[in-house]
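Below, each structure is written out as structure tokens.
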Structure P
Amino acid sequence: MKTLVFDANGGQLWVSITATGLYAISFTFDLLASSATPPTQPAILTEPIIAGDNLDGLGEHHFQVVNTFHPDEALALYDGRFINTSFFVKKLQDDPGFAISVALYQGSDFSSAVNLGGDQSDPSENTVGDNNSYKEVGIKFQIAKK
């Protein structure tokens, strides 16, 4: 699992989720607590879990990373937490495959934010055998302050 580093004194954190191909791709995204989080905190720090899909034709979505239980907490407290995404993919028609990527950005708004890195689905696994089954793909990474 990758660890992406952010500036605790920088701007907001954003997640960019990109899903392309002639596949129905739905996803969920959440911020998970670190293993060092006191047990009074829930393990999933977003409520409700954020969800979306590629059926709008855009293929790309951007979300601010925030602990919805404590939306004003200092960014430094995000050290050691996890960005977790799960994708459910179903083939719609003949296509060479789908592509899914998740990236972390930092900045006051997404349009000017800096890409801090991310991960993508394994290209060798980006096909589904038939139109009747879903495939689950997950991308998870840890975030840490500089």
Structure Q
Amino acid sequence: MQRSKRFEPIQQIVAASAEELAKRVAESGRRVAELDRQLTQLNSYRDEYVNSSKATQGVMDAVKLQNYRSFLDRLGEAIRQHVIKLDAARAEHEKRRVIWSDKRVEVESLGRAVERFRRQETHESEQREQRDGDEAAMRIALARIEAAKQ
């Protein structure tokens, strides 16, 4: 069996693996984008809440002030937790991107190797055909020489 034919299934398996990894990279990218959008919304909500509370702060009693601070603390903690999730998602996305990139390089390398094998096999086949043609021409020429001697 030709080397190019032996390597083609390997190349196809690696290419399929690279495609699956590309899907995972895209999925993790969407997750990062969604978490980033949510963080923007949380920050925006906190800013709106602070700004609307500043307008009415002059009439806040102690209970309302305590509730206001408590809510801001919970919101701040939610934002901190969300940042942790976002950082983890970004790290996971980068990890997947690096793995996919390495796999893509492997696919390209296998593709080049298979193509090199094909060119080599074509070259060897052409040389065989040339050699066979030369031998046939030589046999015909020798046969004519022998026929002319008789």
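Things worth noting here:
- Which entry (P, Q) yields the derived value 3.8 for distance in nm of label points 7 Å out along Cα→Cβ at positions 103 and 127: Q
- Origin of the derived value -36000 (helix-only ellipticity at 222 nm (-39500 (n - 2.57) for each DSSP H run of 4 or more, over all residues; to 500); candidates P, Q): Q
- Between structures P, Q, the calculation of distance in nm of label points 7 Å out along Cα→Cβ at positions 79 and 111 yields its largest number for Q.
- Test item: distance in nm of label points 7 Å out along Cα→Cβ at positions 23 and 135 calculated as 0.5, pick one of P, Q: P
- Structure responsible for 38, with relative contact order in percent (Cα under 8 Å, 6 or more apart) calculated and labels P, Q on offer: P
- Value 3.0, calculated as distance in nm of label points 7 Å out along Cα→Cβ at positions 47 and 87, assigned to which of P, Q: P
- Of the structures P, Q, the one that 1.60 was derived from, the read-out being Rg/Rh (Cα atoms, Kirkwood Rh): Q
- Structure (P, Q) behind the derived value 19.2 of mean count of other Cβ atoms within 10 Å over residues 15-22: P
Where a number appears in this text, it was derived from the coordinates with a stated rule and is not lab data. Quick caveat: nothing in here was measured; it's all calculated off a predicted structure. Cβ atoms are built from the backbone, for glycine too; each structure is taken alone.
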